[in-house]
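Take a look at these structures.
Laboratory data are not the source of any read-out in this text; all were calculated from the coordinates shown. Please read these numbers as outputs of a predicted model, since none were measured by experiment. Cβ atoms are built from the backbone, for glycine too; each structure is taken alone.
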Structure P
Amino acid sequence: MLAACAALINDVSGLRDPTIADACARHGAGLVVMHTRAEPKVKAFPGYEDVIEDIREFLTERIELARSRGVADDKIVIDPGPDFAKTPEETVEMLRRLHELSDLEYPMLLALSRKDFVGALTGRRPAERLGGTLGAIAAVATEDDILRVHDVAVVADFLQVREALAGERASVPQLDPALRTEGGAG
């Protein structure tokens, strides 16, 4: 993949294989280091005394590993791993306390789209979790976060409206008359 000019590797294994960091360093690619205490593709829930502290310790250790293998600081992205080796309750607690990880000072990837915690809260199947996904993004995502989502256009619309209402847009354009009705007739 890196030979094909991939710019970023999203390692959902939690850097279990350090040669992934070697490859990223060799090719100058970014590396997403995700928190998980389970093997890839395994649903396991180890339980945490303090989920945020576990995430902090794990990510700090893995960041140091990536750096020791040559990955530059500006190429590292962290992911707290919502639902990865976490129950829905642990994921919700982690997201409520996400701000406590800001001192790690790395860009954060948030993969909140269609997650199990959204399904547990809403009682909906993955394809029906857009509303819950938007609620999660509204509650925890900042303008500095990187979002991984399934419904890209809808989330982009949501973020544009949120930015405008938060005063983060310089101006609001006039509505194109063709967009006033469903058929396109003004």
Structure Q
Amino acid sequence: MRQVAPLKIDLGCGTRKKAGFIGVDVRAFPGVDLVIDLTARWPWENDSVEEVHCSHFLEHLDAAERIHFVNELYRILKTGARATIITPHWASARAYGDLTHKWPPVSEFWYHYLLKSWRDTEAPHNDFYTCNFQTEFNYSLSRMHEGASASQRSFALANFKDAADDLWAMLVKLPAAAGDQSPTGR
């Protein structure tokens, strides 16, 4: 019997496709395996993808396109599968320097909206979402904070502009009806 490799996709990979992943972009950069417009319906079957990586793409989408993105992500991922989403941190100059980034910058709070039980109680007017993700997030801190203690890093994140370069979110697909806790930061 033939062993089928897990389907792993790097969405919006540009020229930096993650090793071991199928590279997807709207432009045919070197290394892109599939040229696909991710603002339309994605070509993968429901519950068919094991893992997704998406670095520095989501911030190029407007609000409606971001909702479409997470709904399609939810549709194609297998239950329990993970997606890593990396965006510039909202308080970093990186979020504003590239004029192709769309407003608003991605913040930690947006990830609450990806959990159905949270939307049901806190934002029932947001009925455009069909996803249900448990999320965690972390940060890549600027070089200025390398070697800092955990308390110094926490203080910098809470008080200094440009303390974090990027926001890293890990999404795990929950069953459609499952309710879980809100996103956690680490």
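Can you tell which of P, Q yields 2.3 when distance in nm of label points 7 Å out along Cα→Cβ at positions 88 and 128 is derived from it? Answer by label: Q. When mean projected area of the Cα convex hull in nm² is calculated for each of structures P, Q, structure P comes out greatest. If relative contact order in percent (Cα under 8 Å, 6 or more apart) is computed to be 16, which of P, Q is the source? Of the options listed, only P reproduces it.
Largest in distance in nm of label points 7 Å out along Cα→Cβ at positions 48 and 80 among the labelled structures P, Q is structure Q.
For the read-out distance in nm of label points 7 Å out along Cα→Cβ at positions 32 and 168, a value of 1.9 was computed from one structure; give its label from P, Q.
Comparing all candidates, it corresponds to P.
Suppose mean count of other Cβ atoms within 10 Å over residues 24-31 works out to 14.1; of P, Q, which structure was it derived from? Clearly, the read-out refers to Q. For the read-out mean projected area of the Cα convex hull in nm², for residues 112-159 alone, a value of 3.0 was computed from one structure; give its label from P, Q. Considering all the candidates, the number was obtained from P. Looking across P, Q, the calculation of helix-only ellipticity at 222 nm (-39500 (n - 2.57) for each DSSP H run of 4 or more, over all residues; to 500) that yields -5000 traces back to Q.
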